[in-house]
Each structure stands twice: as C-alpha cells, then as structure tokens.
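Just so it is clear, none of the values below were taken in a lab; they were calculated from the coordinates. What you are looking at is a predicted structure, and each value in this text was computed from that prediction instead of being measured. Cβ atoms are built from the backbone, for glycine too; each structure is taken alone.
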Structure 1
Amino acid sequence: MPHLVVAPFEKRRLDALVQEGDLCTFRAEAEGKSVELIGVRDGEGEFFLELKERPQEWIIRADKITRPLDANRIKKVLASLAAEAELEVIHSNIRLSPGKPPVAAEFDKSIEAFERAEFPLEKVALEVGFGSGRHLLWQAKEHPATLFIGVEIHTPSAQQVLKQIEIQGLRNIWVVNYDARLLLEMLPSNRLEAIYVHFPVPWDKKPHRRVISDAFVAEAMRVLRPEGILELRTDSERYYRYALEVFSRPVKADFRVEKNRDLPVVSKYEARWRRQAKDIYTLTMRALERSEPRRAEYRFDFKAPVDPARIASLPEKAIVESDWFVHFGTRFRRSDGRGGVLECSFGSFDRPEHKYLRYDEEGRLEYFPSRPVATAANYAAHQQIGALIHG
C-alpha cells in the first residue's frame, strides 16, 4: 500500500494543517502506544492516516479500517501532506504512474450504497470472492443486461478488477471491497438471479471462517428469486463434502452435484488444478419459492451528549454473548482536546464489523467510516456499546 517513510518532525506542523482545515481534520494520539491517527480529506471524502514512530524514521500510511480502494487517492493525499508539512521523505511509493490504467471509480461501491440500493438493471447477480476477476468480467461481457456485483475482501484484487472495467469499457459491474456475508444481509428478498462462490478458501483448520454456512445459505435463498441459483465450485474434497451436508439441510430448494464440469472461462488456479488432475466439484442450489420481504429497520445512533470519561473507562476485555461480541481496541485522544477516536470490533463471530467510534468536544458520537450493516447481531452489539457508554 502507498506509504511515506519520513524523518522525525515537529508535530505542530500537523496541528497547523488541522487549524487550516483543508487537508487535515484532526491529529489523535494513542494511549500507551507510539502510533497516531491523522484525519485527512480530499474531494471524495475523509479517511484516516496512521503514523507509526520508530527511533530513526516514521511511517505514514492509510489505516486498514478507513482506507479507500483507490490507491491514487491515498498517494495524492500523502504527497500533499509531505509538501504542506514540509516533511523530509526518506522513502516513498506514492509516485503516480500515468501509463497505468485508471480505476473505474464510479463502479467502486461502498457498503452504504446498499442500504436502499436502486439497481440500474432489472437482472442482478452476485459473485463472492472474485479473485482475479476472470469469471466476473466474462459474465459481465456475456450478459450486458445483468448487473454483476463483485464482492472481494482482498483490496489489490478489487483494484485490479476496477482497472479492467475501465480498460474493457464495461458498465454493468459494481465492485465492493467488503465481507460478502454482511452485504448479503443488506440485499432485498427475491432480487438476485444468481450467486457465484467459486473456489473459496477451504479453511480446513478454521471451518467457522468458511463462506458457506447454514446462515449464508439461508440468506442466499432469501435474496434469490424463485429459480435463482447459488453455485459453489471447489477443488477441495473436504470443502465439497462439508458443503454437501449444508446444502442437504431441509430448506425450500433443490440442488445438484457435478464433477469436472467445464466452464467457458477458467481461472489460472483452476487451470493449474486441472493440470494436476484434481477433481473440480460444482454444487448448484436452486430457490423454489418467494421469500418474505427483508425487515431490518435497525438504528445505530447514540444519545448525546457522551461523557468522554466513560469512553476512557470502557472495558479492554471482549464482551462475548452467544450470538454476538464487542471488543474495544486502541483509544486515541485528539491533540487539540476536542474529542477522540476508539477502535471497535463487534457483531457476529464469523463476520465481524471493524469500525471507529468518533466523538467530538460536545459529546456527539458516531461510527466511522460508515454505520454498521443492519443485522441482528450488529444491533445487539450496538445496544451493548450504547449501554456501556451511557451507563
């Protein structure tokens, strides 16, 4: 990821930029750690930079929770910060490459876009974990009347597909850099034509992290229209047998199993497995009936004002219940005394949310960079967070 390695400097330079209010929005210091957050903004919004101190050099880069998918945004902000704060740059990788294809930013969709999504096409399909994007791009070219939503948690893969969208001139792909299991819960019932899950990570040692689960299949059947399909392809016999058991549960659906079915497009990994004479299993589940409409009108607001002292005293140990958890991480206090930021993980165990809780000097508290996905586990965790903060 883009970053700067700089010589140590006087932090009042950053405080001066915060006072100007154009590039920097705040500087916040972590309690007991040599790390800080720097709020920055450009024409597309706000995100955070992380400053880590070492004895001879400091590193500045976008933090993991708020960093944008477009690496050029990060590079431009880092370049502006280095220039305006007059930093001595020891090393960087923020040079813009004019020869490289641009990112199709308009097709980079945030999770908030799905709270009340209006899809531009009548037919909609979803691919979970598209990797190199070969199958996703092929489907979009073959079916221009269908909107394909590609969900991928690996940021470089998402960036590469956005570049291919620009190169190939496609207009019917949305890319989402998020957990597909959470996104699925936000989609309306009876809306999708198909859900593709091709070659997910087997997670043999951590089966709870697998994409396919009873909860995932139940949500898939809800969002699929009647006759819509959920298609799983895997080279792992262990994953195949596990999925076969999950697909066999009593739900209102049909499924079929195929071995070594050919597709018009093959990923480099599938080609390698075929050369190794590995079997490829395809399980296809077909929805049979219409589902009830999704009802998830959860509110994720906090009562104001919030006492900063209560935030400072929040427990460090995770709070774990049967269906959800809450864990508070690093606490950051703004250098100007006007509030702070708190890391927070919460929700369900197999698809947790990672957000910041940001509060100002007037005690207003909000999630950043976005509200949690409207799920029952997230709402239960939110209520616990509110109870701890408000007492």
Structure 2
Amino acid sequence: MNQRKIVPAIRTDNITYAVRDIVVLANEVAKSGKEMLYLNIGDPNLFDFQPPLHLVKATYDAMMKNFNGYAPSSGIKEAVSAIEKEAERKGIKNVHDIFVTTGASEAIDICLTALVNDGENVLTPTPGYPLYTAIASKLQMMENPYYLNEQNGWLPDIDDIKSKINKKTKAIILINPNNPTGSLYTKENLQAIIDLALEYDLVIFADEIYDKLLFDGKKHISIGSMNKDVSCVTFGGLSKNYMVPGFRIGWGIVSGRKEILSNYIEAINKILRARLSANHPEQYGIKISLEGDQSHLVEANAKLTSRRNMTVEMLNSIEGISCIKPEGAFYAFPQLHGIESDAQFVAQLIKETGVVVVPGSGFGQVPGTNHFRVVFLPNEKILEKAYNAIGDFLQKYMKKYPKSAEV
C-alpha cells in the first residue's frame, strides 16, 4: 500500500541543539572501542559532583508522603515562598509573580511563548545557549542575535545591541554567568542594558541558572536588583547550583512595574495552568536547597576553580588556540585560529582522538571566527589527557589542511 510521507511542521526545520547533536557522532565513534573523553555535556552528576543530601532526602520524604499527584500550576506554596526569599536575597524589587517550572528551560519557553508573535524578535546573545534559537524557530520568531565581545571578556556589546533594536523587538536575553563563555557581567554593562530596556520598552530575560558557581571571589549581580521599574523575568533553578539537572526544577521571577506587566503575567499563567504543573515531589527540595547548608558550593567552586585554571593554562599554551578566562559556570569557549570550519575540526577531533567538544558554530559566533566549547567538570587527569590530545591533533590538522592555515 502506497502512503505519502508525513510532512513535519516547517517550524521544526531550523531547530538544532549542538550539545546533543554532537553525541550522535560520538556514539558512532565509541562503537569502534576508542576511549572517549566527554567535554560536551554540562551535567555535574556525570563526574565527581553530588547534590546536597538534605535536598535528596526532602524529595524522597515527599514521595513517601505520597505528594505524587498534581501540584498547583505555579508551584507549591513553600517553594514559591522560598524563591521569593531568594529574590529578596538577590535584591530583586517589585516582584509580582513567581512560578515553578519543569527546569528553567520550560520557564524560558513559556515566557517567550507568552510574549512574542510571529515575525517579532528577541535580542539573543551570540554566542549563547542554543535553547533560545530552538524556541525562536518553534515560535517562528525573526532571528536577532547580538554579539558578546571576546576582546572585552565576552561582555555584551552594547553598541551592537542598540543597533539591532527595531519596532518588532520585544525583549533582550541575558545569560549571566554565560553559557558557553563563562563570562560574568559587570555592573556597568548591566546598567547599560537596563537603560536600553527602559528606553525601548523591552522585557529583560535574565538567565541566572549558574549564579552561585563563581570563581576568584567574584560576586554575581542580578540585573533585576538594579532597577525596580525595568520589566524583568529572572530565571533560576536547582539543576546546576544544586547538582540535580535530572530533577527538572526551575522557576521564573517577574519584577518591574505592575501596571505594565499585568497582562503579560496573566498570559504566562494561562500557559502554566494549561500545562498543569511542574514535577511535584521535587518541589519540596527547593526550600531546603535555598535555605539549608550551602557547603557543597564551597567544595564545588574549589574544584571548578582548579579545573578552570588548568583549562585556561593548557589551552592557551597550544599554538593556534586562545582562551578567555571564565569567571563563572563550568564552560570555556576557546578560539581556533587559522582554520576554516570549527564543525569540521570538531568532527575530525572526535573521530581521531575520542575527545568530545562542541563546535562554536552551534552557539553562534562572530562571522569569520571559529571556536569550540569545553566543559571543565571532569577531573584534572581527564582534562589533562583531553587537552594534550587536542593540542597534538590541532598540529596534525593544520598540516593536513594547509589552506586552512593561510586563512
């Protein structure tokens, strides 16, 4: 019997997710028996990081008490109250709504869906987390990337942002600390973004999922704390700071002028109600996580600082690579000099060495530049082996593709 193929929706044509897409190639290489060194997935639990035991116990206790049905659409009361106190600690003023979601990813998806119509756009950091471009494709938003300035520590380029704002621009996305660069934004840079948001009536989407993973005594500044009038949605969650990405627990905090935000808040809540609720028992881990013992962060940041230092030192010692020092999260975004395609480089690297990184083109980058992202969660022994392999491979690669070396 002849049947026509099912045709997928056009909105899926441009959806890519480089972090997971590269795993397809890595899995094929792994079948050959080659030793694999994975520096591609930002999952602390794959390495020597553990969630706080009191978080795990609180969730277990909730399950045993049979809190396994639906939760309120915006989250259980004790979780929402704990997030409200966290907002106060961060200095966020004029908070009008808080909601718990299935990871910060769902919060971001819901808030974009509630705001942006077909043909409108949101300013998206480049390089940036590929979730945002995937959602943009699904919503049929117009692409409107703005660049982070590598020569200025990967801070947002304010002049570039201003030049990209048009009549159909609805919001600006910030990832601070940034994925994939590990940059931490300065007060002056954040203030400049607030000024633009107020001037052009933009909503700020502040992705602060890594706000407690910081190095060198740095302090995180929540942009929502700097101005009580700017329309802002601050995203957070348990995934990274509390080492439970599989729990899929995140949240959004809406702040600013209520008279401006009221209709938007109701639109967000319409979607929250329609999708019923986030994971229920895991929500009982929010209060104890935010208000309990934070000593796991001291240990985690000490490990990450050591691994960050090794990453920067070893990558910068390789001819043809330069790497800006990350100040937060657990990523670095080194630049490759003198090659034509980071995607080709990464594919060959995986095939020949088993070292799995993600090409910079999967995150966006300034045209004419080539990068790759590394995750420095693995221990020093694994990182040393991987970086030595990258250095040896790059020299062979440049000889194999001499035209690339002339670019």
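A compact table of results
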| read-out | value |
| --- | --- |
| Which of 1, 2 leads on distance in nm of label points 7 Å out along Cα→Cβ at positions 170 and 282, largest value | 2 |
| When mean count of other Cβ atoms within 10 Å over residues 26-33 is computed for each of 1, 2, the largest belongs to | 1 |
| Structures 1, 2, by distance in nm of label points 7 Å out along Cα→Cβ at positions 106 and 378: label with the highest value | 2 |
| Structure with the greatest value (metric distance in nm of label points 7 Å out along Cα→Cβ at positions 90 and 186, set 1, 2) | 1 |
| For helix-only ellipticity at 222 nm (-39500 (n - 2.57) for each DSSP H run of 4 or more, over all residues; to 500) computed as -12500, the structure of 1, 2 it came from | 2 |
| Mean count of other Cβ atoms within 10 Å over residues 274-281 from the coordinates reads 16.9; which among 1, 2 | 2 |
| Test item: Rg and Dmax of the Cα atoms in Å calculated as 21.5, 68, pick one of 1, 2 | 2 |
| Structure with the greatest value (metric relative contact order in percent (Cα under 8 Å, 6 or more apart), set 1, 2) | 2 |
| Per FRET efficiency 1/(1 + (r/R0)^6) of positions 218 and 338 (r between Cβ atoms, R0 = 41 Å, to 0.05), the highest-valued of structures 1, 2 | 2 |
